[in-house]
1. From 1, 2, which structure was helix-only ellipticity at 222 nm (-39500 (n - 2.57) for each DSSP H run of 4 or more, over all residues; to 500) = -14000 calculated on?
2. 1, 2: which one has P(r) over Cα pairs in 10 Å bins from 0, in percent, as calculated, at 5, 25, 35, 25, 8, 2, 0?
3. Which structure, out of 1, 2, was relative contact order in percent (Cα under 8 Å, 6 or more apart) calculated from, if the result is 19?
4. Out of 1, 2, which structure matches 16.9 when mean count of other Cβ atoms within 10 Å over residues 228-235 is calculated?
5. Of the structures labelled 1, 2, one was used to calculate distance in nm of label points 7 Å out along Cα→Cβ at positions 204 and 316, giving 1.0. Name it.
6. Quick check: 15.7 is what I get for mean projected area of the Cα convex hull in nm², for residues 36-235 alone, calculated from one of 1, 2. Which structure matches?
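Read the figures in this text as sums done on the coordinates, not as results from a lab. In this text, all values refer to a predicted model and were calculated from it rather than measured experimentally. Cβ atoms are built from the backbone, for glycine too; each structure is taken alone.
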Structure 1
Amino acid sequence: MSTDILRNPPARTVQIVRCAGYDDALAPAFARLLDESALLEPQAVAGRRVLVKPNLLTDRTPEQAVTTHPAVLRLVIRHLKSAGARVAVGDSPASAANIRAVLERTGVGAVCEEEGVPFVSFEREGARACSVDGFEFAVAGPVAEADLVVSLPKVKSHALTKLTAAVKNLYGAVPGYGKTTLHRLYPKPDDFGRLMQAIWRVLPPTVSLADAVVGMEGQGPANGRPVRLGFLAASADPFALDIALCGILHIKPTSVPYLKGLADLHAPELSGELVDVSSFEVPVGSHLLSLLPAGLMRVAAKVLWVRPRIDAARCISCGRCLAACPVHALLRPDNKAHAIPVLRRRACVGCACCHEVCPQGAIRMVQSPALRLVHAFHGVD
């Protein structure tokens, strides 16, 4: 993968700057981040096609900390435009069918309009088929055709992968329900992690600028709690950035599926300001199954599982979870149009897609009693 259009920063260097908020503190912190990281310099991006990829998981407001804050996006767009780049913003939200609501509620639509840059919906722009390491998937045309991708992940906990940040944000390069299909084909966390690594290998050069001013903990990536983390981070290597985030958030990198096979390499070089987050709650997920021998995993999965639980008092029967489930494990009783969905446990693969799209926080990912015992006994993160 060529990084010629970057100013050859050390590939595994991660730049950290403190940032107290999205108000007056943001612009100077962002300027320090770019200056000290040597990323996105004018001579590197002038005349280039740059695709800015925020995290637009679903139609939530900036205050809910589900999506990249629009103030961060605005600064990135202005920097790239002033440097002479040809800028577009794009993503493939879980709520792609209601893209107008996503753009309106997240504030991203207003930023694109005010800054005069197009927003491209990956579902509508075609895709390029890819085959890497036994995985077959499609990458959105605007991503594949870009000279550079500037990824703007939101730092959050995740029910399946424990952490979602720089690497997971690039999963959005797969358009539409292609992501749902891949969840069905690769439900095991370790396999899904290897898929993430394969997707990154076919992408253009990527710079990741992580929004960790306010992140999300608990039942992330959509229904957790906003938590003030107080920093921005940048790197030309998304895996190095996420390993660095694990250190800051006190997460074992080996417990994050897409970092397996990489976390045992030397730690990334940290530059800038020291940040340490003393408390950051993450879900205990099905990655614990990977601790077992392969022969026992299939049997153990019957008692060691993480599945969705629907809170009937909060459910508004909107049907988003039904549409998002890759294995049709959710259904309405007696096919009643407004009935609260129920779960077919044997069909569920624990992918958390339903949990991600629920607009009411009515779906929580819960562990089986046996999995809770395993976690308590081993003290595994």
Structure 2
Amino acid sequence: MRLAVDARKLTDFGIGTYLSSILRGMEDRRDVELTVVAHPGHEGRVSELAPSAKVLTAGAKGYSVAEHIQMPAMLWRERVDVVHIPHYVVPALSPRPIVTTVHDVIQLFYPPKGRAGLAQFYLRVVLRSALRRSRVVITVSRTSRRDLIKLFSADPGRLMVIPNGVDPELAVRPSASEVEALKEFYGLQSPLVLVVANDKPHKNLDVVLRAYHLAVRRHRVPGQLVFVGGVEPSSRLAARAARLGLIDRVRFLGRVPQSHLRALYHVAAVLLHISLYEGFGLPILEAMGAGLPVVTSNVGAMREFGEDAARLVNPLDVNEVASAVEQVLVDDPLRRRMVEAGRRRAERLTWERTVDKTVEAYRRALGEG
């Protein structure tokens, strides 16, 4: 099978992890001949993941008319059988069968500030087009599948639910010296409540901060609250933490190397992930794979993957979130049960399985499945 993958979002926060794992998995398959479309400057990264892949570069700006011209022109010249677009912007003139991955429809519920109307209109137009023109649409959860059917009347027969995977290497605990070096490097004091998220409205970080403040004030919970991802030390959340008197209790690490994030899953005492909406919620499964107890929301994909393995809470109830964190930090039998259940959940979701199912989607798009 001659496959082209649009990897122009390879460095994006969530989709980049998905793309990296798909490219790495396709490289290991003998039944796939891989072509990758990347942004100029990303050729080296693609070659690290898939050394035998042919790499094409496309410099057209994302979400522009130019990408709808450049991508199809490039694919016309390539004799590929199927094209995988790992997001909802499908080039209008694509000459090959398309498989699209739709991770979520977050922008419909939480559009970017300042351009809410435009963002929602654009999403509806391009997503309807993608659903109509793709032979197979991959969704990463039953929640996303349900949203596409409910909001866009998507054809259920074209939808395949293929969850993301969890890297089994996350289960490997770093050495005691590595743990201590990491804590010293970032100035961390255990026990750590870890938050892996960007600073976007649906991530619900104000409630995270308020719940931690309540836990500290009510039961003098020790340690620190640690934010990893797109929340910078200069953010409005950091200013609010200072106003709450938590200046020494909250750490904003920003984006960290992948190796540091993996270690932080082992250094932390609990992952707190109480988003208002997720199409999947990869940090939840990554934490489980590392043996870290998880407190997450009782809605959508978070409930779907967290039920019977994580502590589920109402993400809008500050008191309930604070109580859950307090309990997980001090209740050792509960922690052991959560760690065991979480590891079992993560072990069932591997990237190898994701890649195998994705190849099934390609074959279905070609009428072979």
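1. The correct label is 2.
2. 1
3. Label of the source structure: 1.
4. 2
5. 2
6. 2
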